[in-house]
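Values quoted throughout were computed directly from the atomic coordinates according to the rules given, and no laboratory measurement underlies them. This one's a predicted model, so the numbers in the text were calculated from it and none came from an experiment. Cβ atoms are built from the backbone, for glycine too; each structure is taken alone.
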Structure 1
Amino acid sequence: MRANVIRNICFTICLLCILASLALGIAMIWDWIQDSAFIHKSFMTLGVLFVASLLTLSVAKKLGVGND
């Protein structure tokens with residue numbers, strides 16, 4: 001894969017995780033959704049996806065994935 005493709009995919013995943021977490025947080029603050037185990041698991045899942053995409057980008061950069 002080209003470095004640009006990896007960077008774009010990881011950036012998109014990170015951005016979507018941030019936006020989804022923001023939406024869930026606002027919905028919880030304004031009591032549009034109730035605090036539950038599902039919401040906590042959703043936040044944790046978004047966090048794991050965010051960290052995984054950052055690590056993928058870091059590893060690809062460290063291994064020298066080229067711009068073929």
Structure 2
Amino acid sequence: MLRAFGRPVLIVHGEHDMGFPVELARRLHRAVPHSTLAVIPHGGHMVQFERPDDWARHIVAFLAFDEKD
């Protein structure tokens with residue numbers, strides 16, 4: 001379904017996520033056209049709570065880029 005979405009997709013992932021290893025996020029990124037992968041260093045599965053400033057920076061940058069389309 002994401003392959004056919006046709007819009008930019010942001011995948012934010014913690015580098016040390018043990019429940020969903022980063023290699024799976026990389027595979028998803030390769031499979032989804034127009035996707036951007038942001039791997040947050042020292043982050044785990046709850047990266048939005050563990051590294052909120054890094055997480056928010058990626059979200060804001062992605063949304064600012066998407067507005068230009």
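When you work out volume of the Cα convex hull per residue in Å³ for each of the structures 1, 2, which one comes out largest? Working shown, then result.
On the way: 1: 64; 2: 79.
Result for volume of the Cα convex hull per residue in Å³ over 1, 2: largest is 2.
For which of 1, 2 does helix-only ellipticity at 222 nm (-39500 (n - 2.57) for each DSSP H run of 4 or more, over all residues; to 500), calculated from the coordinates, equal -28500?
Comparing all candidates, it corresponds to 1.
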State the single structure among 1, 2 that was used to calculate relative contact order in percent (Cα under 8 Å, 6 or more apart), giving 35. 2
Assuming 0.5 is distance in nm of label points 7 Å out along Cα→Cβ at positions 13 and 37 as calculated from a single structure, say which of 1, 2 it is. 2
